[in-house]
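Scrolling down, you'll hit the structures one after another.
FYI, it's all coordinate maths here, none of it is from the lab. From a predicted model like this one, the values you see are computed outputs, not experimental measurements. Cβ atoms are built from the backbone, for glycine too; each structure is taken alone.
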Structure I
Amino acid sequence: MELVTSTPTVKAPAERFTGDVYLNMIQTPAEPARLAAALVRFTPGARTNWHSHALGQTLHITDGVGLVGTRDGLVVRVTPGQTVVCPPGEEHWHGGTDTTLMAHLALVVGDGTGDGTTWLEPVTDEQYAAALAAVSG
């Protein structure tokens with residue numbers, strides 16, 4: 001057994017996120033394990049870029065209210081205690097609403113060469129506004 005002390009909170013890289021997003025790494029992949037786990041906090045309006053994961057991603061909402069959207073236009077509103085499973089290869093994004101923060105645990109199993117994440121372009125303000133409208137109706 002190993003007790004791991006708290007990791008410092010770092011600001012997420014601007015080339016992968018819109019707005020202010022903060023990360024606390026919980027687990028980084030170390031052979032033979034391949035799990036990457038992080039606590040991710042999104043301020044209102046903040047969100048990831050479009051991205052996918054070779055082996056999928058699990059998001060467990062811990063605080064606030066957020067959105068998770070896919071390329072086909074599906075958007076879900078998420079609240080504490082809910083879990084979203086994004087299947088392998090599905091392009092998606094996630095973040096806070098325009099008025100609330102959202103925090104989640106992000107769990108990814110790496111492919112042996114890293115965490116298997118493919119980062120894509122930012123979610124546009126128009127795409128984000130459409131997602132907000134879709135869940136507020």
Structure II
Amino acid sequence: MPLFKIDVLDHYTEEKLSKLLGIIHKNAVSSFQIPEGDRFQIVTRHKSDEMILEDTGLGFTRTKDMIAIQIFSRKREKQMKLKFYQQVVEELNVELDINKKDVLISFFENQDEDWSFADGEAQFVTGKLS
């Protein structure tokens with residue numbers, strides 16, 4: 001936990017996608033102080049006409065490498081989020097040559113009772129997870 005939903009265009013190779021997911025996870029462990037084995041990532045690939053990420057009036061154009069990262073998580077401190085945003089974008093740029101303007105990240109916070117990892121129970125509520 002957290003759960004990451006990553007949307008990319010369908011030209012991403014398995015190798016590039018694997019590296020991208022590794023970068024996201026490494027920085028989640030570092031920024032959110034989660035265990036290494038706490039990895040939940042779902043990837044959806046899209047045709048070019050199925051993903052539109054405009055600039056919100058900021059004056060830039062995204063390329064075919066655009067990525068949307070949605071994070072579903074318990075509440076995290078603002079500084080943790082800011083650190084994650086900056087580090088992920090920087091590392092994607094350096095390691096995979098993905099333009100920093102191509103990365104959209106959004107964070108959705110929820111409560112302990114909003115998570116069931118298995119067996120139809122809320123493990124944060126029952127105390128099996130903390």
Structure III
Amino acid sequence: MFSREESKKLNQEFWTSFGRKYEQQWILYNTKVKEVQLKFTFNRKIAQVSLDISSPDLVIQEYYYEKLTSLKKIFKAEYLPQAIFEENYLLPEGKTVSRVYVQLDNVSVHSKDDWPKVQNFLAENMLKMESFFTDFEDFIKS
């Protein structure tokens with residue numbers, strides 16, 4: 001078992017090593033659409049690459065999610081076949097977002113043996129997620 005401080009240190013160490021290995025500038029929060037973000041997640045159980053839609057106005061959130069679901073066949077055929085579309089994804093802090101994601105199970109930020117596999121998973125899948133977003137950015141924004 002890891003203390004909170006040890007866990008925090010391992011988390012920081014992972015993201016620092018990831019940033020050194022993959023020095024490119026990721027889009028992430030710079031989508032130019034306030035409600036849409038691309039995210040990395042890695043914790044004690046899973047690693048995820050996701051496109052999150054979040055708005056205090058559920059009508060706006062639904063609007064963007066419907067745009068993504070209209071592209072679902074293309075997204076799965078040409079970018080990420082294993083992608084999961086969830087209109088109501090509950091985050092650990094209790095907030096609900098709409099999320100399109102790919103996930104790697106049974107990995108832990110606490111296990112350095114998992115890090116190379118997770119780093120490759122995150123980078124490869126974020127490149128595909130960013131490619132999709134860039135290719136359909138005009139449609140998503142409109």
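Of the structures I, II, III, report the one carrying the highest value of distance in nm of label points 7 Å out along Cα→Cβ at positions 41 and 73.
I
Ranked by mean count of other Cβ atoms within 10 Å over residues 1-8, which of I, II, III sits at the highest value?
That would be structure II.
The value -10500 for helix-only ellipticity at 222 nm (-39500 (n - 2.57) for each DSSP H run of 4 or more, over all residues; to 500) was derived from one model only; which of I, II, III is it?
Values: I: -2500; II: -10500; III: -14000.
The correct label is II.
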